[in-house]
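Below, each structure is written out as structure tokens.
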Structure I
Amino acid sequence: MTEKELKQYLEAFYAGESTTEMERALTDYFLSATEVPAELQADAAMFRAMGRIESDVPADLERRIIDATVNRAPKRIFRRTLPFGLATAAAAALLLVTLHNAEPAASPYREVTDPEEAGAIAMQVCEKLQNTVNKLTILNNLPI
């Protein structure tokens, strides 16, 4: 194999456009070559490794795969899953009935409609906030 042909085959291989014959020729070349150019040493190592692990595909492999996947008799799953499905349906129904019949919880807050009362509550909240800020300011200014 010429160096030009070798590089063309390698380019086709790395582009995913090589044929089986091209790949076999590359493998045969690298397995039998005694001297390989320095820039092709990595390629040689890869093809030598691929050549060692190449094996023939059994003739009946396709039939065995089809038998194991497509032609396999379905398992009897119904007997095992039916009780779990019924239990799940019963739990879901119980949850829906419970949620439907539950009364909403009473709110801990009351609605304030009087503007003066709302202002007084707001002032109390502001005073509590100011006291907390003052305490934190005092604590932060203490020497440690």
Structure II
Amino acid sequence: MNQEMTVVQPQRKLIKNQKGFTLIELLIVVAIIGILAAIAIPQFAAYRERAYISSMQADVRNTASAMEMFWIDNDTYTGADAEDALTVETSGNNDVDIAVGGDGTTFTITATNAAATTITDVFFDSTVGEIEIRKP
């Protein structure tokens, strides 16, 4: 019986001397991480949306510049909306559409991105000369 006591006692000492986190401490850490995530995730979504809009605006500006260069070379915008007429690379998943007016002296550019959720498109009209962000 005396031998059993000596075997059990060292095991108890080991358990008492072990270091670690309590359940309360772990729950507090999980709660803090949850609060930080609740703050950060909506902000991240807003940053992404602004990035989509900025890239569409940049694509519209670049396409408008290419259209003006086409005008300088051809004295008309007619034909600039053909598939290979302009060499403008779009950023990301943006889709840029060009429409030339019937007389060949005006054009519109529409940029869309399927991932953008707060706007429908970015629009440019050569008669107005300003970029417009259109919302649903």
Structure III
Amino acid sequence: MKSLVDPFSKPGHVIRRLQQYAVLIFHEETAGFDLTPTQYVTLQVVEHRPGIDQVTLSELTAIDRSMTARIVEALARRGLIDKRPDAKDRRANSLYLTAKGRRLLETIEPSADWSQAKILAPLRPAERRQFMQLVRRLLDGYAKNRE
């Protein structure tokens, strides 16, 4: 009989589990704002890139296009972003943060920032920087391989 493999010896399982904690911590720290982590990052990007189209938004957030479309629709229904036909391509939408969306971002920001700090809290400061460097190196390596 084959012995049981420790699932925590597999990087994919460990990364998935860490992602579960990251989402849980975000929701705990931002309770009452009714935003998911992907909705939050979408609002942040739209705030900093007024008029961005959904394809570029998808690329910048690393959220697939169909999920980006669903996120944009949900945020537009809540009055947090405004979708306007693109001046050059009527098939595309230009996205803008509404005043309501801006107020929500300003209000949620301290809680969201705290959630990010809490995710890495078990690590010492130098380990946090190293962890982020290693994760970025992995992501950059995968991005280069896909080009």
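Who wins on relative contact order in percent (Cα under 8 Å, 6 or more apart) among I, II, III, i.e. which is largest? Let's see the in-between values first.
Values: I: 11; II: 18; III: 24.
Largest value of relative contact order in percent (Cα under 8 Å, 6 or more apart): III.
Ranked by mean projected area of the Cα convex hull in nm², for residues 33-88 alone, which of I, II, III sits at the highest value?
Working: I: 8.7; II: 4.9; III: 3.8.
That would be structure I.
Can you tell which of I, II, III yields 7.4 when distance in nm of label points 7 Å out along Cα→Cβ at positions 49 and 121 is derived from it? Derived from I, not from the others. Calculated for structures I, II, III, distance in nm of label points 7 Å out along Cα→Cβ at positions 25 and 81 is largest in II.
Tell me which of I, II, III gives 170 when you compute volume of the Cα convex hull per residue in Å³.
III
Read the figures in this text as sums done on the coordinates, not as results from a lab. It should be emphasised that the depicted structure is a prediction, and the values quoted were computed from it without experimental measurement. Cβ atoms are built from the backbone, for glycine too; each structure is taken alone.
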